[in-house]
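Given below, in the form of structure tokens, are the structures.
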Structure 1
Amino acid sequence: MRRGELYRVSKIPGDPKKHRVVVIVSRQALIDSQFSTVVCAPVLTAGQGLSTQVSIGIEAGLKHHSWILCDGIASVRKTELTHYVGTLPNSKLAELDRALAMALDLRF
């Protein structure tokens, strides 16, 4: 399990869909730890091109053009991450970092 990987998960609390693709956004040290959850961002087929959203598509293993919504991050149990979809390319990981910083109002 690595940061930037996409998984299809069942019912995230508060999400109306039965299944959702998510991307792992936690730092690798947390992913590798004994902690039972990781932070993920949902992937939706609709986006508005906001600074907190990252456009992705088939290069990440998806069937359709989609958007990572960094304003919707949630904690997901590692045991739920069993249906691997794909991995973000390095260029998209950099975009993800910027979108997360914007969503969380982080300044470096």
Structure 2
Amino acid sequence: MEKKCECCCEGKSTQRSEEQKKKLINRLNRIEGQIRGIKKMIESDAYCNDVLIQSAAVNSAIHSFNKTLLNSHIHSCVARDIREGKDEVIDELCETMMKLMR
């Protein structure tokens, strides 16, 4: 059974191959590990600059994750919707891009 996001996706979903899911989840697991590492640094009173450097690494990892997911989204979901005449996907993409560029 396909699980759909109830929050903001209006019932939309994206079918991903098992390989795609595995790659995305692996990236998220690494990011989660980095976050846990920063939390431990704070708990152990690590030097601010060291924490900031690790925080910048997390930001970079999230940015890379977003680029990968956006690329996939454009090539699959957006291209499919445009071919089907659902031009509103362009507005949705523009809105998403604006949020990513903040």
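Assuming 1.08 is Rg/Rh (Cα atoms, Kirkwood Rh) as calculated from a single structure, say which of 1, 2 it is. Show your work: numbers first, answer last.
Values: 1: 0.93; 2: 1.08.
Only structure 2 yields this read-out.
Hey, FRET efficiency 1/(1 + (r/R0)^6) of positions 46 and 70 (r between Cβ atoms, R0 = 25 Å, to 0.05) derived from one of 1, 2 reads 0.95; which structure?
Comparing all candidates, it corresponds to 1.
Thinking only about relative contact order in percent (Cα under 8 Å, 6 or more apart), which of 1, 2 has the largest value? Write down the numbers at each step before the final one.
Numbers: 1: 29; 2: 19.
Comparing 1, 2 by relative contact order in percent (Cα under 8 Å, 6 or more apart), the maximum is at 1.
The value -5000 for helix-only ellipticity at 222 nm (-39500 (n - 2.57) for each DSSP H run of 4 or more, over all residues; to 500) was derived from one model only; which of 1, 2 is it?
The value was obtained from structure 1.
FYI, it's all coordinate maths here, none of it is from the lab. Computed from a predicted structure; not experimentally measured. Cβ atoms are built from the backbone, for glycine too; each structure is taken alone.
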